[in-house]
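Take a look at these structures.
Please treat every number below as a calculation from the coordinates, not as lab data. Predicted model, so just to flag it, every value in this text is computed and none were measured. Cβ atoms are built from the backbone, for glycine too; each structure is taken alone.
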Structure 1
Amino acid sequence: MNQTDDVVVVTGAARGIGLEIAREARQRGLRVALLDVDAAGLRAARGALGEEGCLEVITDVASAASVAAAVQRVEAELGPVTVWINNAGLARHHWIPDYTEAEIDLMLAVNLKGTILGSQAALRVMIPRRRGHIVNIISTASLRGIPSETVYCAAKWGVRGFTQGLAEEAAAHRVRVTAVLPGGVDTEFWTDAARGDAPRGLFLKPAQVAEAVLACLEMSEGCVPRELVVRSLDDSDFSVKPA
């Protein structure tokens, strides 16, 4: 990653993990494109990060046309895209019989389809240049099934499988692909997901996930971190507590 030349695209950048990734990238002097469907959130995010070297693009990641238009605008206004971070995601947590069809469609569209479309768009501009890095923010929900999070798990398991195939295809074109799997992160994600019982005080902070992502980007281009799991030491979801 060259701090003077790189253009970083972050989806779901209006808040949470995406906003913190964009903040970390700007602090390193990188040009950043903020993509999100939330127009007001994007304006606030860009205002917080500063106008110079930062572009906001209203984008529906579940629409191929919207994503393609975003790429075209980013390349025209900031330069060639060298890093694409598929971060946009959401959840609705219920017991299985209680999911509506609309909730199922929304989670699959944003989490899974959105990652596929973003990766397609990134590869189409990276492959001819034989350079680039795609980072998919997934979740430790892609490692096991979690009661009341079943549909979210299904979407994230799909993203993880897709990412493994993507990494193999992209490597032939010198494009790196990294999967970052955070554990629980203290963001408004949990409010949207209707999980008021989530122990957010024990979770990672968004800035910690952003630090991990930038560390992956800063590794030399001759190697690739394929999959990184990041968890808070205080999050005991997978651990065995001492007697």
Structure 2
Amino acid sequence: MSDMRTRTHLLEARNLSRTYTTGSSEVEAVKALDLQVEPGSLVVIRGRSGSGKTTLLNMLGGLDQPTTGKVLLDGEDVTAMNEPSLAELRRSKVGFIFQAFGLIPILTAAENVEVPLRLVNTKAAERRRRSRLLLDLVGLGDRVGHRPEELSGGEQQRVAIARALANEPRLLIADEPTGQLDSRTGRSIVELIAALVHSEGVAAVMATHDPAPLRIADRVIELSDGKVVSGSS
């Protein structure tokens, strides 16, 4: 494998800060943070509640604007985009995986995976093909017709992962994806995400306080009060 330092960064944050005003005071959720993520790598952001993990992910995924600094994805300045451009970016280049699975209760597993494909007007036959391929990929090929209430927590998160991959994103953002799962199921979900990142060549940033992802991450960065206090590769 080539030295990661020679590879092109798919995602880059430069001097990223986010300050919130609450009443008469200001809270610095993220402070002057730099980050680079290469294709095919999993970066885990760890830290206690309130350390700035979710704020950081929201800025990286184009859900929130930084107070200072910039985010570059595939060489494009995300922080300079207007809302229509950001919406298109989130539909086409970023896949989100959250702690709450966010599946639509009345839809089957296959139909839930098809939702992002509908948003970009993918033809019905291609939607069906892609959703079944992804459900096979996450080990749910025999559950395509099941609704969320008929699936375990781990299975629902697998559907959510398949949905996040529907539009072949360049970047995966995962915010506490094991938070509602038992330790064994959570470990299998983390292993699945890491395997997909490496096999599909996407970049992934995962925020967690679960120790399971730390053992298989390509890099681990620890946040405290919005600052990077340690990191390893």
For 18.8 (mean count of other Cβ atoms within 10 Å over residues 46-53, calculated) the corresponding structure among 1, 2 = 2
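Quick one: relative contact order in percent (Cα under 8 Å, 6 or more apart) came out at 19 when computed from one of 1, 2, so which one is it? Walk me through the numbers before you get to the answer.
Working: 1: 19; 2: 29.
Answer for the origin of the read-out: 1.
With helix-only ellipticity at 222 nm (-39500 (n - 2.57) for each DSSP H run of 4 or more, over all residues; to 500) coming out at -12000, pick the structure among 1, 2 it was computed from. Intermediate values should be presented prior to the final figure.
Numbers: 1: -12000; 2: -10000.
Only one of 1, 2 returns -12000 for helix-only ellipticity at 222 nm (-39500 (n - 2.57) for each DSSP H run of 4 or more, over all residues; to 500), namely 1.
To which of 1, 2 does the computed value 4.0 (distance in nm of label points 7 Å out along Cα→Cβ at positions 22 and 158) belong?
Numbers: 1: 2.6; 2: 4.0.
Value 4.0 for distance in nm of label points 7 Å out along Cα→Cβ at positions 22 and 158 corresponds to 2 out of 1, 2.
I have 2.3 for distance in nm of label points 7 Å out along Cα→Cβ at positions 102 and 126, calculated from one of the structures 1, 2. Which structure is it? All intermediate terms of the calculation are to be shown ahead of the outcome.
Details: 1: 3.5; 2: 2.3.
Structure 2 accounts for this read-out.
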inquiry  = Between 1, 2, which one scores greatest on distance in nm of label points 7 Å out along Cα→Cβ at positions 54 and 182?
reply    = 2
